[in-house]
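Peer 1: Given below, in the form of structure tokens, are the structures.
Here, each number is a calculation from the coordinates, and none is a lab measurement. The structure presented is a predicted model; accordingly, all values stated were derived computationally and were not measured. Cβ atoms are built from the backbone, for glycine too; each structure is taken alone.
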Structure I
Amino acid sequence: MTGPLRSQVAVGRDAVALLDTLADFIDRRSTAFCTTHPWLAAAARHLTAEPVVVVIRDDEDPVGVAALSVTQRRGARRVEMLGGDQNDYAQFYCADDDVAPVLAGAIASWLDARGRWSLRLEQLAAEDPVLVALCELLPDATVAAGPPMPQIRGLGTDYRISKNRRGQVRQATNRITADGHTWERVVVDDRDSLERWLPAVIALRRRRDHAAGRRSHLDDDARLSFYEAVVRDFVTRGRAVIYLLTVDGAVAGYHLTMLDGDTYRMLDGRVADELQRYRGGMVTSMMAMTAASNAAEVTTYDWLRGRTESKFGNHEQHRVVLQAASHRLVTTVDQWEATARRRVKSALPAAAVRRLVAR
């Protein structure tokens, strides 16, 4: 470093423009698809939270970056990582560990000037040096484990997909044929095929979410535009593939995989309610597994957040969430609000939710 470090903070449109100038710095240090510049830029442009970018510079060169977002709710500013709950991984970007406390200090100073605020930074690595420094700077900061993230490690070497799982695919497709239907496995890995199939994928996801008695993220216009922008960008650049099973031309299931070097990650997947007997989720998951196994450079398949019966493997990891607030009253209000949401959700019958989302 050539001299004293200085900080810069940009908000809103200025943050979007600044983020674009930092693309190379961010992407050289990114560890997953949702910590890349294209993902962050899509979040800044499409999601409703206001983007905030904090930069540490050595002369004119960036040496530290934090991409955050802020919303106003119940009289306090709520601060998250840019992308919020859409992120399965989040990170800060530093040229070296010496920058971490400086970046943490700039974030803390910006927060101090906001008045009443609460901070919830999810899906960070527990050992992130900026997180460690923030814990020392922020009042009553707490760190808790995030949700489980199942993985297959040593794919094709230490871990091999069983013959039983492969046999289940044959059973599913044989059942389609026996029922008198036609079926096809479709790989969507270019812009033309994506434009053909993306509307059907989105419609299926929304129908499946509603049938399960919940609102779909894609019912929200901002989240829908973010999803479309990310999928289009990553497929076009060869960093995402959608695997489909179609029955008589209709999508029976899909599996959206993000390609991260030696790791493939499942971002999204659903099955059609009316075609569940054909196990479209299992068939398309096995398509993704087979592709990952056949790729010489791939060693890991990451199912991302959430433990379900369909997510198999030999390893599980947890990221962490950092929480802090300017005042204890803000924390109390946040906790009350979260508890109230959980109680309403658990008390509301699924049929009532389906009626609400159908309106």
Structure II
Amino acid sequence: MNTHDTYSPGFLLSNVPGALGFYPTESVLLMAFHEHADNLRLGPIARCDIADAHDYLPEAFDAVSAGTDVVFAFIVSHRPQQSLQWLVDFLYDFRSDDDGREIDACWHSPEIAVGQPYEVCFGPQQFAGGAQDPWCEGTIPSIINSPSMQRWVEQGQLPEVSRAAAQSFYQERNRFLCPSHRAELESIVGREASLLSLGRCLPPSYPPHDLCRELEVEDIPAFIELVVTRATEADWTLDELLRQPGLLGRVGAIMGCTLTRDLAMGALLEAPDAAATILLAVAQSVEGLSRWNALTIFAATQIAQGLPMIAGTVLSVVLKEEPQHTLARLMDKGYRAGLHDSLVDSLRDGSRLAVVNLAEEPESPLGNCG
């Protein structure tokens, strides 16, 4: 294994904020790697609060270890080392129920910041080379220059300072809707989602919108394509979309029924940049299944744009609000296993299949609109 400084634990830690989308604190990290020649290539990363390690670790380990060769653990905490010994012992003794694999090495660092120290807790004998061995101890190098941060820099963004801060943006609600208008929009979305689930034609939207005329279920893909095209040509910002309740209600209704959501996914993923803004505006304006579906497809648009680290945060928000959301759970599992491109391809395939099935069986039930 290459022990060059650029492949030290400090280098690996410097990549964590860019990979997760925030700076984890009081956390256990599992980082999986593929062995390539004499180097390690970073694979999936999982994180949990220290307090949740016993419950979360088995599932997280199985997710990140699948198809990878090495799994490292990192403890990020300002707690005194003696108060973390139980955690070190737990990680050292851990064995996967699936295949008996174990954690190959573990390090501790008080926080992920430039110049912060790290030191090995346990690992193979070749890591124990003393103070001159970067696999034994050292400091965290530049974070902004880490490979995982380059995607953020290219987008003109930076990771949030904490997981809570990263999640908070996706928990915001439409500030342009007063409580009474929000309740009215919610009622419209629920009613139209129910009509769609019965295969009924939707009337023109209320409030009126020039794109939202009568809508048959089979016309949903074309309608979504029209909306995405308009958003792209007009370069709508999030604030501009948040001021269009008629459009938000119509897309929200489509997101409120499982099959109609699937019918819309293909067109949304064909233009992920514009679709992301539309879906985020919908998620901030509606509640329940419509919101969760909008956020879940939004997560897919982030993966399609090469920003899977944002997708992980968004999926965590959905599953915090609705732990049983089927699509979000499946995507989260695939995300944590590093199957990013496969996730988006599967959604596109699923959308194409939904369109074909509807054409072949137009009278079949359209599914849940709860």
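Peer 1: If distance in nm of label points 7 Å out along Cα→Cβ at positions 111 and 327 comes out at 1.7 when worked out from the coordinates, which of I, II was used?
Peer 2: So the calculation was done on I.
Peer 1: Thinking of I, II, which structure, once P(r) over Cα pairs in 5 Å bins from 0, in percent, for residues 95-198 alone is computed, gives back 2, 9, 9, 10, 11, 11, 11, 9, 6, 7, 7, 5, 3, 1?
Peer 2: Corresponding structure: II.
Peer 1: Moving to a separate point now. Matching task: -15500 is the computed value of helix-only ellipticity at 222 nm (-39500 (n - 2.57) for each DSSP H run of 4 or more, over all residues; to 500). Pick the structure from I, II.
Peer 2: It was calculated from structure II.
Peer 1: For relative contact order in percent (Cα under 8 Å, 6 or more apart), the calculated result is 16, so let me know which of I, II that is.
Peer 2: Value 16 for relative contact order in percent (Cα under 8 Å, 6 or more apart) corresponds to II out of I, II.
Peer 1: Looking just at distance in nm of label points 7 Å out along Cα→Cβ at positions 191 and 215, which of the labels I, II belongs to the structure with the highest value?
Peer 2: Largest value of distance in nm of label points 7 Å out along Cα→Cβ at positions 191 and 215: I.
Peer 1: The value -0.78, -0.89, -1.19 for log10 I(q)/I(0) by the Debye sum over Cα atoms at q = 0.11, 0.12, 0.15 Å⁻¹ was derived from one model only; which of I, II is it?
Peer 2: Comparing all candidates, it corresponds to II.
Peer 1: Work out the source of 3.9 here, i.e. which of I, II gives that when mean projected area of the Cα convex hull in nm², for residues 119-158 alone is computed.
Peer 2: Source structure for this number: I.
Peer 1: Let me ask something else. Assuming 11.1 is Kirkwood radius over Cα pairs in Å, for residues 263-302 alone as calculated from a single structure, say which of I, II it is.
Peer 2: I
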